[in-house]
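Below are structures written as structure tokens.
Derivation of every value follows stated rules applied to the coordinates shown; laboratory data play no part. Everything numeric in this text was worked out from a predicted model, so none of it was measured. Cβ atoms are built from the backbone, for glycine too; each structure is taken alone.
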Structure 1
Amino acid sequence: MPAYATDGDAGADLSSVARVTLAPGERALVPTGLAVALPPGTVGLVHPRSGLAARHGISIVNAPGTVDSGYRGEILVNLVNLDRTESFTVEVGDRIAQLVVQHYVHAEFTEADALPESVRGETGHGSTGGFAGQARGTANTFEEVTAP
């Protein structure tokens, strides 16, 4: 059963129901034995656990994984071992991911010839700091996205 480790946690821990060994660079769908019926207007996002990533190089291939409210199958976590030298074994009962349930809105997509100006403009991929502070990007198509 998913559980929040402490009050105020956004993510409920998901645990493995199988023993799975991941060699360096290997990925596998790890079963949780959990299926959910999320309320309409919500989505479940499956995030990596920071401790597994920091200590063992274990992450989620498609992070975050998306669990749509209409999905009724088992939640499988697509784990990947990013460590270059060490295998990692997931044991039954190990907490392998976090499930964050949140509300969403459906955007209305409208084709446009140009977008309204903004302070940020077209800068992206590290443009607000870090190594790529002066990066500039261009887009081939322009589309405006608005939320109802």
Structure 2
Amino acid sequence: MCIVPSHSDWPHCCCIAVPAMSATQHKTSLPQGVRVGTVMRIRGVVPDQAGRFHVNLLCGEEQGADAALHFNPRLDTSEVVFNTKEQGKWGREERGTGIPFERGQPFEVLLIATEEGFKAVVGDDEYLHFHHRMPPARVRLVEVGGDVQLHSVKIF
């Protein structure tokens, strides 16, 4: 995991070695919420033995908070699942085409808030545009967890 000063840019960050299969859990508060044009940039490496990791855009910091977006690369089943969770219930899963992540390789994901939804860009390619099921202004927290070596989370 990295501690990234605001003036720093990946890969020039200060990294602390994390064992490949330790479960990462990182949270970044968004006290102002998310509005159209907000970009969340997640950079890291998929460990060699990774099964799954996730990026959740949560509507609160409490356990069981609603999720406006659940972005879930599943290397163990070669798919990426998108969903929401409201009042403790998961919505209908949506899946992207293929899996744009490789074990042992670095990645960059941009989650961009648009009028219609969250655009997921992996590397240089738009992967999926997930339509809003709840107002993005409710989002208060970015949570990254699972089998991932996280380098940075930056909000623009």
Structure 3
Amino acid sequence: MPKTLVLRSFGKFFGLAGIRIGCVVLSPALARDLEERIGPWAIPGPSMEVATLAFADHDWQQATRERLRIDHDRLEALVTDHSPLKCVGATPLFLLFDGQKAHNIADHLARKGILVRLFDHDETKIRFGLPGTKDDWNQLEAAFRTLTM
């Protein structure tokens, strides 16, 4: 398909925030046009090293997918068990919830040092990213334990 462009983000696929590597699959004509528009993008050496190791380590890829699935389920349960929010969408790294109290919950979490994504176009939507560390999970769990609705 000559006008099809497929973009993939390395960081999103592997759950490695901060590794700014991606790829694009497209026709030669679109490739020339894209190259003219964006120019050369340098990729930092450490990012290339991490990407090379991650692409080669299929066991790590599978373990990462499993960890993300487990963390996804854990986050969904935490939010729905402690709030009136309902999960309405997700990716491996983010969960989107809906509920009339989204802004109240975001304010409460912000006071506890936790930032979530609210949406201007829909005040009932709130997006959570997966906590990255055990301490992050503990902080989020503690914040939800003190949430009153």
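A value of 178 was derived for volume of the Cα convex hull per residue in Å³; which structure in 1, 2, 3 was it taken from?
Working through the options, I get structure 1.
Which of the displayed structures (1, 2, 3) returns the greatest value of relative contact order in percent (Cα under 8 Å, 6 or more apart) on calculation?
Once relative contact order in percent (Cα under 8 Å, 6 or more apart) is worked out for each structure, 2 has the highest.
Looking at structures 1, 2, 3, which one was distance in nm of label points 7 Å out along Cα→Cβ at positions 103 and 119 calculated from, given that it came out as 2.6?
Checking each candidate, the match is 1.
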